[in-house]
Structure P
């Protein structure tokens, strides 16, 4: 399944149901395909949120009951209910999985500026990355990364031994990096990587807030403000996505040459090409700490001071 949107600040959402009349959404770019629920095989002592595993195209995928995972419901689906549902197969943060849903509605096109950050809360609201109004109905966008990371404990592959040249560590020590990401989990992971390198950071939860910070730097006194040496930005964010943020940041004279690394859960050549076209220097799929650290050092060694 591929997106047909060419606008830098628009996205396609797949709307779906989780057992009731209320609709939820997920970015089409995170979806490989949507299929009728395949035959499932049970695993003993598996996570309570996993309905079973399925063999799809010579790959074994866990099939997650998405409603149960985000709402902590104790419901038990009958075999007939499971068969009548659908499965969204996804590739996120270098992992593959299937998400069981009760039904598919349709794909809609919307603007990132029309997606608002979620209000703090519990239950399903705690696993929402944004909300938007579609056909006079408030639709919540599910934070799939959080479901995988916090609810199911799915971790990205990583190496614990970071091999960085001490000379390079000394050269980048103390520099200021901007992080732009609406995911609290991704923000913590990125800050941890920066701290390992002895770097300072400034953060924003979406492109709109980040652009305001850059405008303050653009108009501020350079003698009193620590220069920003690099920007690490997510792509999917409410109000202003990473593509639009980088495009507008490049229009500011102080930041027209700054190194920008797009750090995203979205995989694929199309996303990389679009990010580069918008002004990013590089793209990295989340989240492998040693790869991120290597990219940061590599960029900072070549980065002009803003």
Structure Q
């Protein structure tokens, strides 16, 4: 009887601690997802009466040129933002050394992570400025004319992505630095005895032990790239001529800006963004699960 009571306590205790978190997650994450899906089937200004339009918002969306521009930019964000993962890994390996001054280097690389995204955006606005920006000053040393990155449709998205990569790389670096502290030193020594070094050591010994850090880094980077909003709002406000919009920013424009408070249309954009995010993350989770089962 006593053993049965202890067993029930062990079973019940985790749920007692988890239930408040589960409740909050349901209220602030799961429920709003279904509310957004529901709102996407209506024409609604956020205050007045909802008018049922069925799939009308989605039909309009797939004929909207601005939507395709935003979708294309989101794909670019997703592709180039993934550079933060290997960049963070190699910086972490560099910083995981016991040399003089390494704490100073760690502080410098950690700095972008602790400052606000708004500050990062403003710093890069000044950096790209064609009149006094550091980038164009350096280009001038080589005889290259100033480039107005944020005013040119060809370069603006890449310029904002570069700004976003700065703090994201720092975040991935922190994840990998934490993971490197848990790497088994005995396995590294054994690999050295087998004459493994350089890239072979990294690929066959270190990276397999960094899978948890890699998983978190990829998921967070994917989510960050698909919900990118603040950098675009600060640096270009979607310009020039809407060429730097992404889905999250376009959703905001349609829902809350001077474009008319189209909550239903904005919700349909949010649903599409959510589905893209879920497809990518579900595929990655399945691959991780299959790799674990194959061991």
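General observations
- Among P, Q, which structure scores highest (criterion: distance in nm of label points 7 Å out along Cα→Cβ at positions 69 and 165): P
- Of the structures P, Q, the one that 67, 46, 34 was derived from, the read-out being Cα extents along the principal axes in Å: P
- helix-only ellipticity at 222 nm (-39500 (n - 2.57) for each DSSP H run of 4 or more, over all residues; to 500) derived as -7500 - corresponding label from P, Q: P
- For relative contact order in percent (Cα under 8 Å, 6 or more apart) computed as 17, the structure of P, Q it came from: P
- Parent structure of the calculated result 4.9, given that distance in nm of label points 7 Å out along Cα→Cβ at positions 109 and 221 is the read-out and P, Q the choices: P
- Each of structures P, Q was scored by mean count of other Cβ atoms within 10 Å over residues 53-60; the highest score is held by Q.
- Computing FRET efficiency 1/(1 + (r/R0)^6) of positions 101 and 269 (r between Cβ atoms, R0 = 35 Å, to 0.05) across structures P, Q gives 0.15 for structure Q.
- Among P, Q, which structure scores highest (criterion: FRET efficiency 1/(1 + (r/R0)^6) of positions 37 and 149 (r between Cβ atoms, R0 = 30 Å, to 0.05)): P
Read-outs: derived from the displayed coordinates by stated rules, not from any lab. Just so it is clear, the model here is predicted, and its values are computed rather than measured. Cβ atoms are built from the backbone, for glycine too; each structure is taken alone.
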